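Take a look at the structures below.
Just so it is clear, none of the values below were taken in a lab; they were calculated from the coordinates. Here the structure is a predicted model, which is why all the values come from computation and not from measurement. Cβ atoms are built from the backbone, for glycine too; each structure is taken alone.
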Structure 1
Amino acid sequence: MKATFAHMGTSPLIFKMLLEDLGYEVVFPPKPSQSTLSLGAQYAPEFACIPFKIVLGTYLEVIKDHPDITIISAGGFGPCRAGYYGELQLKILQDLGYNPDMIFFWPPLRKPWDFYQKVLRVKRSCPWWRFIQILRKVWKKAIYLDDLELLSFKVRAREIERGSTTRALQQGLSYLAEAKTMKEIDEAREAAFKELKNVPVDNRRSVLKVGIVGEIYVQLEPSANFHIEEVLGEMGVEPRRSIMLTNYARHDVFSKGDIKTAKLASPYLDQKIGGHGQNSIGDVIRYAQKGYDGVIQLAPFTCIPEIVAKSIMPALSRDYDIPVMTLFIDEQTGQAGVETRLEAFVDLMRQRYMRKVAGDEKSVIKSAIAL
């Protein structure tokens, strides 16, 4: 049986191993491109968000050569429209003459019986003991992928040769992609970390730190956010996403959300509004408390939870004295425009940082005079 899925950050490496271990013939989807987005936008509803269009475009690119394929996908639950996207994408594919088998997972705590039934469909005849072993491997690889990305954020902001971190990261990801057994996964992690640690860096460089909040897909998928982490890193900025694969699984898939982040957000937004809207508020506060130099909110155009969160951002910026920039992204957004806005925001953060440093120096001089 053939199976496929959509790109979202490093998750394809996880799904590929999972499905191959379950006996599927995996059709690895092509990396999303401008033509992928254009194809999805051609058949998507006009006001559907960019994740919907990229994912639909990916399915269309795969299904034309594999009409009998099984598509495995997942979505949210509640006010966010993502909960409807699987059914809507399937309907569009059917209207175009295709009839794939789509297995769409809801969060397990929301619809446990439905989740269980779909797990049975995916695992097929695989014994439960074997399935649990596979999941353990998948989880370990997911943790290592997150760790590798986090290390790359630190290294890239301090690299001496531009692009060296990105090349080392891609090499490290290839090691983990090829690893199949627990032992191989551990060995691949060591080799991948060695690649990044061998990148020449300037540890004396003054590096800004910026938090990234917002909707999960545009945070994780470089083709949707114009490789923002790479762009920021090469500007001498260390980014830190609020969402990684494993913390998303812990907080949003297998529990009822990030309680600490929701508590931080509660004075401004005391209820869930779907998607990651409440998280975006709490994460801005968390980054401010940790002394970050700024926050960037990434959101698909028309994303209602992030639109609500954006309306609160000016109050957060004022109350916590931290600059916040929002980037709404759709198919009309261009790389040059994004980079221009990022350059301006980084310049603002750098000037603000220099003023703070100058202010601290003045405080030290005043204290010395007083003594």
Structure 2
Amino acid sequence: MNQLPSSTLGVVAHGAGDLRVEAFDRAEPKPNEAVVEIVYGGICGSDLHYWQHGAAGESILKAPMLLGHEVSGRVAVQAADGSGPAAGTAVVVHPATPGPGDGSRYPAERPNLSPGCTYLGSAARFPHTEGAFARYINLPTRMLRPLPAELPLRRAALVEPASVAWHAVSRAGDVKGKRALVIGAGPIGALIVAVLRTAGAAEVIAVDMHDKPLEIARAVGATRTLHATDAEAIAAVDADVCFESSGNHRGLASAVRGATRGGRVVMVGLLPSGEQPALVSLAITRELELVGSFRFNDEIDEVVAAMADGSLQADPVITHEYDIEDTLEAFGMARDSASSGKVLLRFGAAD
């Protein structure tokens, strides 16, 4: 431990419009925690919401919180109990900690639905669950996934959002040879496109408001793209399965209209809390299946393997990279969905 600095830089949200890069003292790791040197971190929509609004949905900041859950890096110090990867191992992080919470029922094989599940960089509970946007961070070894040599740390920063996409595609069932419609081609939507092609979808049509996301979608495998305002063309897609990843009720309406009779709509984008308008009558008369998709479970291991062997092509999703000292500029770019895909923060040296 002596070779590491006693303090580290981190990206901390203090409230709406108050994002700071500041130093804080490193805590002594627990016996089952490794010290991880973070190299790359991807800025997620939830990070943007904490910065812009001081909340992500109903998760409201009540105290300053370290952001970040899409991270890759290296083990700087192995856990004292000997568990987990050795020092020097390149790793990616599974940011969830399932828990029983209030004891509400949930399927045991789907721990992402456990009522007490916490996530790095989340204000859903208080005290908040601190994130991992820091040069050095203590993490439980159960969260760490060693990376194959073929998977560089920069690409590995996409593993967490790609796992969200992988889980969403699994919720669609067997997509081999099918026609898929993806509404919203931001980073998650683009990664859904990439996973669909990996899973053997014959056609993937991506929809967005802006040209840049559609360009990225084509680069990762979309066979066709449509502008979100072209309602007639979207309704004519007649897709076997549709993915709503815009997080907007209009996107959900587009997914319902674009689905074939008897098709399935996977709802991935998190719509605002409370009642939302929906084309329920059309969903009923077409006998559509509307299913939710929330985070992921062990799909992260499949994603690591697929990114390493090249069967999952995701690199075009990354459009910008900034040093931690330029965090505010990076967050500004990430907010501009017309100009960016996934924006990375660089905390340390990649090699």
Re mean count of other Cβ atoms within 10 Å over residues 141-148: value 17.6 computed from one entry in 1, 2; matching entry is structure 2
Value 51, 39, 32, calculated as Cα extents along the principal axes in Å, for residues 109-308 alone from one of 1, 2, is from structure 2
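Compare percent of Cα pairs over 12 Å apart, for residues 261-300 alone across structures 1, 2 and report the one with the greatest value.
Of structures 1, 2, the maximum of percent of Cα pairs over 12 Å apart, for residues 261-300 alone occurs in 2.
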With helix-only ellipticity at 222 nm (-39500 (n - 2.57) for each DSSP H run of 4 or more, over all residues; to 500) computed for every candidate in 1, 2, -18500 is reproduced by structure 1
Value -0.68, -0.82, -0.97, calculated as log10 I(q)/I(0) by the Debye sum over Cα atoms at q = 0.10, 0.11, 0.12 Å⁻¹ from one of 1, 2, is from structure 1
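With distance in nm of label points 7 Å out along Cα→Cβ at positions 21 and 173 coming out at 2.1, pick the structure among 1, 2 it was computed from.
Considering all the candidates, the number was obtained from 1.
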